[in-house]
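The data blocks that follow each hold one structure.
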Structure P
Amino acid sequence: MNEYSVCTVCPHHCRLSEGSIGRCGARAGIGTGAGDSAKNSPAGSVSLNYGRLTALALDPIEKKPLAFFHPGSRILSAGSFGCNMACPFCQNHEIASASAGRNCALYEVSPEELCDMALTQRKNGNIGAAYTYNEALVGYEYVRDAARLIHDAGMKNVLVTNGMASLWVLEELLPYMDAMNIDLKGFRNEIYETLGGDLETVKAFIMCAHENCHIEITSLIVPGLNDSPEDMEEEAFWIASLDPDIPLHITRYFPRHRMHAPATDISVMKDLQQIAGRHLGRVLLGNV
């Protein structure tokens, strides 16, 4: 009989035989050859991208985007490969869809080395590390281990995420996280189903994160997908029910990856900003 494990990192709950790869492309099944510590892991899977980076850059904090967390500073930004959603307009699809890191350049950087790099870059205005570019939570173990070291060194940790993760994963990271930008890709279940995600999971993630650290939310406005005034009204009302001071970044879509529709009309962006502003005190336009 074939044995399999169930990955519990996100709501997809991939059933994985030993060595098989989940839909995120960054986690593999735990089989009979795994040690006891791996078998007993709450993840039900092992990370394939631990310490394997595809991107490393010193970015302005505003690029995350975070507008109200140490504005004017810079942050060492690290990314790996893999994502548990399948957005046809993904800007980083080369690394997000790189299963097991195939067809992309990889750099081995341990948590200790990332911490040392962050400390070295203090002289250039660096305040810590951001886990970004791909979906960082599909490799949460590396984020946790690096963030702990950077936190202990007195620096800041920032997470950029789609929020499509189990709450126990978030709880592993919260002791070390100072700020997050969380994508809210729409406010209807059908939107998330189209993109390979789950709205309720993301809402629960946002609620828990907000209770524990600084958060800002980003909604990329894609023509024909999530650009209706009714959707924005409902989304902004819900965010305001948590806290009307949560910043919302309404960001302009441009053709990318498998989606070739024209860029979002700026007048639509401004209309949605006005609608969101009825409920929220800090609504910003991005990519305009």
Structure Q
Amino acid sequence: MDKQEFEAKRKKKFLMQSTIWFAFLALVTYFLPEAILFYVLCGAYDVSRNSHIDGRMLYRYFFGNGVPTWALSPFNILMDILALPYINKKIYQLEDLPEDCQAEIQELLAAVEEEKIVDAISSRAKKIRRSMIFFQWYGKNIDNFLTVPAFHKKYKYVRTIGVSVFNKKESTDEHYGPLRTTIRVLYNINDIKSPDTYIKVRDVENHWNNSKMFIFDDTLSHQSFNQTDEARYCLFVDIVRPSKIHFVMDGFVKLVALIMQKMNHIFYSSWVPLK
């Protein structure tokens, strides 16, 4: 996919999301005008969780690629409440997670080393600007050309497992994940020597040459950079948010899975699936 085709696909995705959302707002305004204030307040709280807020960020959240996150802000606030007393730390360390959750993540990291993931997918990814391979998506196993037994197990916390590849000089725009039912765990698989490959969340930059793991709430504004001449391979994992009522939080994750099982192409349309 060349750059022009890539940009056209991304614009089409944005226009579809925005059209649906603003059509919904128009209906709400007509039938329940009081509800607009509720959505504005939820959105204002949600975007305030970011740092260095300026006009550009507010425009992007309310009228740009943050629209799906704004649309889901009441639901995400409910998830924050249900997770209590586990406060949303926004950016996490592995030890912040329950011990059994840590063990699941460590099992995935061991599998990454044993299976030599980079060697298995590098030939397929080298000509693609930004690619992704999924093994699980919201708990559903995804069959592909690569078999990694640990990536297809049923876990208590782990729900999505994939590997994303950024080729040289490839970066994302600032963007927001849609849902806070899960927490994002990233682990850079290949050894990066340059500080010019990193992820930025709020005012925090994690450079993969210094720290191979980064855990965060992906509904915050974030952006990934690869400004080097080598590819970046990152294990991409979503875990159920820690909660004293795990079965309730997991129930919401399963509900989301039922709704979104056929829609992952919308949220990952900027990536080319590896085949």
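Bear in mind that the values in this text are calculations on the coordinates, not laboratory data. Worth saying up front: this structure is predicted, and the values here are computed from it rather than measured. Cβ atoms are built from the backbone, for glycine too; each structure is taken alone.
If you line up P, Q by mean count of other Cβ atoms within 10 Å over residues 80-87, the top spot, with the largest value, goes to P. Ranked by relative contact order in percent (Cα under 8 Å, 6 or more apart), structures P, Q are led by Q, which has the greatest value.
If you line up P, Q by FRET efficiency 1/(1 + (r/R0)^6) of positions 112 and 216 (r between Cβ atoms, R0 = 25 Å, to 0.05), the top spot, with the largest value, goes to Q. Ranked by distance in nm of label points 7 Å out along Cα→Cβ at positions 24 and 104, structures P, Q are topped by Q, which has the highest value. One of P, Q was used to calculate Cα extents along the principal axes in Å, giving 56, 46, 34; which? Checking each candidate, the match is Q.
Largest in FRET efficiency 1/(1 + (r/R0)^6) of positions 176 and 200 (r between Cβ atoms, R0 = 25 Å, to 0.05) among the labelled structures P, Q is structure Q.
Source structure of the calculated read-out (helix-only ellipticity at 222 nm (-39500 (n - 2.57) for each DSSP H run of 4 or more, over all residues; to 500), -13000) within P, Q: Q. Work out the source of 2, 13, 23, 24, 17, 10, 6, 3, 1, 0 here, i.e. which of P, Q gives that when P(r) over Cα pairs in 5 Å bins from 0, in percent, for residues 120-223 alone is computed. Considering all the candidates, the number was obtained from P.
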